[in-house]
Structure P
């Protein structure tokens with residue numbers, strides 16, 4: 001991992017539509033269509049399925065706004081701070097292990113149909129949460145971003 005792999009900043013909000021509208025009105029952001037997906041996720045206390053709602057900005061630097069889900073990792077950061085920094089990863093499993101060796105505990109793991117990690121969230125007691133996203137998802141996200149233009 002390196003700083004050049006940073007591709008978005010994530011914000012979790014209790015007021016999803018209001019956050020999109022405010023960032024448009026105050027900063028001029030434009031948004032891709034809202035995505036709603038049910039995803040299997042491995043959490044520290046077991047596997048579950050979460051219903052995620054999120055949108056990425058068409059504008060750069062890229063923002064991701066996520067609707068909060070009470071009782072999960074998807075709750076707003078205190079004082080409206082950023083929720084996570086999203087990095088592309090060529091090997092999510094290896095990069096996740098490297099983060100864990102540095103004290104970033106795993107909070108959530110999204111897997112593909114074969115059980116391979118496609119994305120992860122990691123957190124330390126200080127500093128921002130880190131999301132690793134498989135570079136295998138990059139082409140699909142690039143299509144999503146460009147098709148919305």
Structure Q
């Protein structure tokens with residue numbers, strides 16, 4: 001992936017977050033993801049649990065996506081807004097002095113906009129009802145966020 005291009009960065013971040021979240025929830029060590037891939041993790045989880053949801057890589061990734069959307073809804077409920085989806089100021093004002101990204105700073109606004117789009121969230125970073133429905137997260141059920 002081109003380090004200076006913004007193309008596909010949002011998709012990569014989403015995929016990695018969903019995978020890491022699912023691995024953390026499964027009880028596996030997150031560091032294992034650096035030695036094995038999803039094609040190896042899926043049958044491992046299925047053989048250990050016997051749960052049908054672990055028989056498909058797509059379903060395994062959807063678990064991580066569900067958790068990330070629930071975490072987002074929780075954070076929104078607690079008052080966190082898109083303005084808090086940021087990085088330290090120096091990432092925007094102090095260009096790197098060497099390496100392939102020399103003289104560059106982070107272009108966070110465009111990255112956030114694309115990330116929210118890829119996630120199925122609105123421009124304020126709030127998961128859309130269609131996304132939550134797709135993930136089987138019922139907003140109308142009592143005791144949900």
Structure R
């Protein structure tokens with residue numbers, strides 16, 4: 001199955017979850033190291049990005065580095081069969097998961113103890129806190145939907 005793993009640059013569990021999904025036989029898009037080599041952080045555009053006002057933020061969205069990252073991630077979202085939202089994550093990952101839900105593509109949330117509950121998680125296919133449960137759900141999804 002082709003998986004878009006949505007999360008945060010700050011999520012320390014991301015590499016381990018990516019590797020487990022790949023070891024289970026899934027293709028996983030890694031926004032941190034995309035095939036297009038367009039991964040970026042806002043600090044790549046401006047080391048002082050945390051000081052931006054609204055106008056600088058809007059202008060940065062048009063920066064070639066941001067455009068490349070967006071194009072790569074959107075292409076991967078179109079390519080993927082499902083989204084796994086790995087918590088904790090930021091706003092972009094939640095927007096990505098919402099895009100998948102809006103497209104009718106399955107969204108699985110992998111949470112952990114201590115995460116703040118979110119009502120709109122009910123839009124998603126499933127919310128789980130064990131990797132083994134997620135793998136079983138992905139295998140079941142694959143068999144049911146023919147993905």
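A few points about this structure:
- Which of P, Q, R leads on Rg/Rh (Cα atoms, Kirkwood Rh), largest value: Q
- Origin of the value 3.6, where distance in nm of label points 7 Å out along Cα→Cβ at positions 64 and 88 was derived from one of P, Q, R: R
- Given -13000 for helix-only ellipticity at 222 nm (-39500 (n - 2.57) for each DSSP H run of 4 or more, over all residues; to 500), calculated: source structure among P, Q, R: R
Bear in mind that the values in this text are calculations on the coordinates, not laboratory data. Keep in mind that this is a model prediction, so the values were computed, not measured. Cβ atoms are built from the backbone, for glycine too; each structure is taken alone.
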